[in-house]
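Asker: Each structure below appears as structure tokens.
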Structure P
Amino acid sequence: MDATHDTDALDVSRSEHDDGWTVAVDLYPVDDEAVTVELLGDTAVVAVDTPVYHTEYDVSLPESGGTASLNNGVLVVAGDD
């Protein structure tokens with residue numbers, strides 16, 4: 001099934017810091033190699049492509065910009081103020 005899903009299906013954590021912000025998304029049990037992330041303004045478009053599962057999630061960010069990293073099924077998008 002190809003679809004765009006709401007982030008309600010994901011474990012998303014958002015935090016604000018004195019020097020920026022962080023959004024973390026737990027994608028377990030999906031392998032990092034099956035995930036692509038594109039930052040578009042204040043949205044992270046997270047695509048998951050496995051042999052049995054194809055979908056996209058739109059994750060809201062506090063503001064545009066930031067950098068994304070993925071490690072062991074956890075996506076972290078961090079931005080500076």
Structure Q
Amino acid sequence: MKEKFAIILSEILENTITPENIPEDVDLISYFEITSLNMIYLMLEIENVFDVEVNLEEVDVKTFFTYKSIKEFIEREQS
């Protein structure tokens with residue numbers, strides 16, 4: 001899962017990001033300087049790549065702050 005996530009981030013940020021470069025519990029927005037537009041693209045790509053639905057009315061925005069919380073969201077939605 002982390003490899004796919006790294007590919008998504010690399011494409012959105014137009015920068016090479018490896019799974020090893022993604023900390024589990026760090027605020028990704030600050031760490032990678034993700035803009036609000038990047039965040040929208042990130043959510044869309046998570047939907048496409050992991051075949052989940054991000055319903056903004058039901059999902060807490062904090063879900064997308066760390067890789068760990070994103071991973072937990074994806075696992076929960078896929079089960």
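The numbers here are math on the coordinates, done by the rules we state, and not lab data. Nothing here was measured: the structure is a model prediction, and the numbers come from that model. Cβ atoms are built from the backbone, for glycine too; each structure is taken alone.
Asker: Rank structures P, Q by distance in nm of label points 7 Å out along Cα→Cβ at positions 52 and 68 and report only the one at the top, that is, the highest. Display every interim value, and only then the final one.
Answerer: Details: P: 2.5; Q: 1.6.
The maximum falls on structure P.
Asker: Right, here's the next one. Please state which of the structures P, Q yields 18, 13, 13 when semi-axes √(5λ) of the Cα gyration tensor in Å is computed from it.
Answerer: Corresponding structure: Q.
Asker: Assuming -16500 is helix-only ellipticity at 222 nm (-39500 (n - 2.57) for each DSSP H run of 4 or more, over all residues; to 500) as calculated from a single structure, say which of P, Q it is.
Answerer: On the way: P: 0; Q: -16500.
Of the structures listed, the value fits Q.
Asker: Once relative contact order in percent (Cα under 8 Å, 6 or more apart) is calculated for every structure in P, Q, which label goes with the largest value?
Answerer: P
Asker: Can you tell which of P, Q yields 5, 17, 23, 29, 21, 5, 1 when P(r) over Cα pairs in 5 Å bins from 0, in percent, for residues 12-59 alone is derived from it?
Answerer: Derived from the structure labelled Q.
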